[in-house]
Structure I
């Protein structure tokens with residue numbers, strides 16, 4: 001296993017350096033894209049589970065069209081899935097993402113939004129632990145310090161809104177489980193991107209995830225049909241901006257960057273979400289939140305240095 005996969009210094013060379021820079025820009029852009037998701041969930045006419053279902057359902061046709069166009073290109077990347085193992089891995093990506101969305105949305109119901117969001121952003125810890133315990137990866141002290149600083153920034157960003165208590169223990173537990181499943185999702189995407197293009201991974205995983213989320217939306221008792229054009233517009237914006245745009249950029253980046261470093265960099269998402277909530281929803285943004293955002297950015301910079 002290369003040092004790049006382990007979160008260490010990647011292979012040298014100008015071409016690898018350019019690819020890594022493009023991937024890093026794509027990763028940060030993807031983080032901004034998914035930062036719009038909480039805004040759209042808040043504005044949605046539907047419940048959280050139904051909204052998550054439509055996020056994948058409405059994204060799927062665009063992703064399958066993209067996959068078809070990608071395969072027509074002479075220089076198309078990756079191969080076509082052909083075996084049960086191939087389809088199993090692609091479905092696993094979708095199921096892990098569906099579990100991440102479903103658990104997070106239920107966590108929001110059973111605890112505070114701040115608690116659910118903070119605990120869900122513990123994913124870098126689980127990605128790093130899995131890399132060390134399961135994959136035998138090694139991480140530099142500088143990278144681990146950067147991850148700790150970024151996580152501290154996330155705590156500061158949401159700390160004033162976080163509440164502690166046994167009355168929402170189940171919701172907090174689901175928030176932490178969200179982080180575990182998102183960590184699994186990132187590691188699974190990292191694996192399948194070695195064989196398949198971004199379009200192929202996103203198209204098949206969206207289909208599998210939508211199939212998995214439909215029963216959850218029905219069991220929750222939520223309406224799954226928006227009643228106004230505005231409601232459908234919000235759902236379509238969530239599908240296109242946060243999933244087709246943001247999540248696809250992240251999937252592209254994971255083919256070229258270590259998963260652990262990518263998970264730390266995605267802590268930019270709560271920073272961007274706080275700024276968007278301030279601009280769009282007029283939610284308060286105080287000095288502590290600003291300090292937390294700055295600390296997150298500093299942690300990402302340190303982690304990047306520790307990852308080469």
Structure II
């Protein structure tokens with residue numbers, strides 16, 4: 001009996017090791033592809049955080065040659081008795097609250113205005129970006145000149161209105177609002193851009209129906225625009241909260257925390273404690289507190305945004 005020779009199909013058709021490896025990669029590509037970037041990101045974020053926690057439980061001075069000493073949670077307990085830290089925390093809360101109260105409504109109003117069609121809208125939107133791209137330190141120096149009590153342009157404008165000059169940066173009651181004014185000038189455009197993106201994505205049908213029903217401009221804004229843009233507004237609040245908490249450039253340039261300590265925020269106090277007083281362990285403890293504040297506020301705002309959908 002003649003015929004073809006028998007072939008061991010099980011051996012000839014078995015996949016190679018490389019083919020099996022490629023098959024596994026194809027089946028799990030959804031998480032294998034971003035895995036390298038996730039690992040690098042984790043190393044860049046997790047290691048500094050754990051090292052910060054490690055330093056926060058040590059008494060570590062950069063001068064004197066004394067090695068770091070493990071002191072458990074004494075730095076955290078010392079913060080509760082540090083009146084300068086508590087005062088800086090209160091000033092930070094005041095700075096954040098004033099900034100959000102001014103910048104969020106103002107940015108939303110600018111976004112609503114620029115969402116309308118009018119001649120020169122493109123040019124106005126471009127000019128809106130200029131404060132954001134300016135160097136913070138350079139702008140802070142310009143604002144120092146503008147707020148000069150004797151030769152500043154702001155007091156010159158006040159004299160036109162028959163008002164006396166204001167000691168913008170040397171009055172302990174006005175220095176925080178003056179710093180909020182500078183921050184508002186520079187970063188309100190970012191709030192406006194975020195809100196403008198949200199307004200541009202809103203559907204037109206509810207507004208057209210409201211106009212047919214006779215709703216006026218204020219009713220359309222209060223009943224339709226504000227509820228629908230609220231999730232986007234929460235994103236702007238989150239970004240501005242984080243930025244206001246960690247702002248340091250123009251505060252340090254304009255006041256150095258003065259007069260006295262009346263404009264010293266928690267981030268500026270942390271900067272001075274770590275880099276000027278060389279108390280790295282104590283400064284790390286303050287950094288942990290700042291991180292906890294940012295994390296807590298971020299989680300609350302993210303939760304509020306999810307529940308608002």
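Taking FRET efficiency 1/(1 + (r/R0)^6) of positions 117 and 181 (r between Cβ atoms, R0 = 35 Å, to 0.05) as the measure, the highest value among I, II is held by I. Sorting I, II by relative contact order in percent (Cα under 8 Å, 6 or more apart) from high to low puts I first, with the largest value.
When mean count of other Cβ atoms within 10 Å over residues 53-60 is calculated for each of structures I, II, structure I gives the greatest result.
Calculating distance in nm of label points 7 Å out along Cα→Cβ at positions 157 and 253 for structures I, II picks out II as the one with the greatest value. Of the structures labelled I, II, one was used to calculate mean projected area of the Cα convex hull in nm², for residues 45-188 alone, giving 12.0. Name it. It traces back to I. Among the shown structures I, II, from which was the value 10.4 of mean count of other Cβ atoms within 10 Å over residues 61-68 calculated? It must be structure II, since only it matches. Structures I, II were shown, and distance in nm of label points 7 Å out along Cα→Cβ at positions 101 and 133 at 2.8 was computed from I.
Any read-out appearing in this document is the output of simple, stated calculations on the displayed coordinates, not a laboratory observation. Just so it is clear, the structure is predicted and the values come from calculations on it, not from any experiment. Cβ atoms are built from the backbone, for glycine too; each structure is taken alone.
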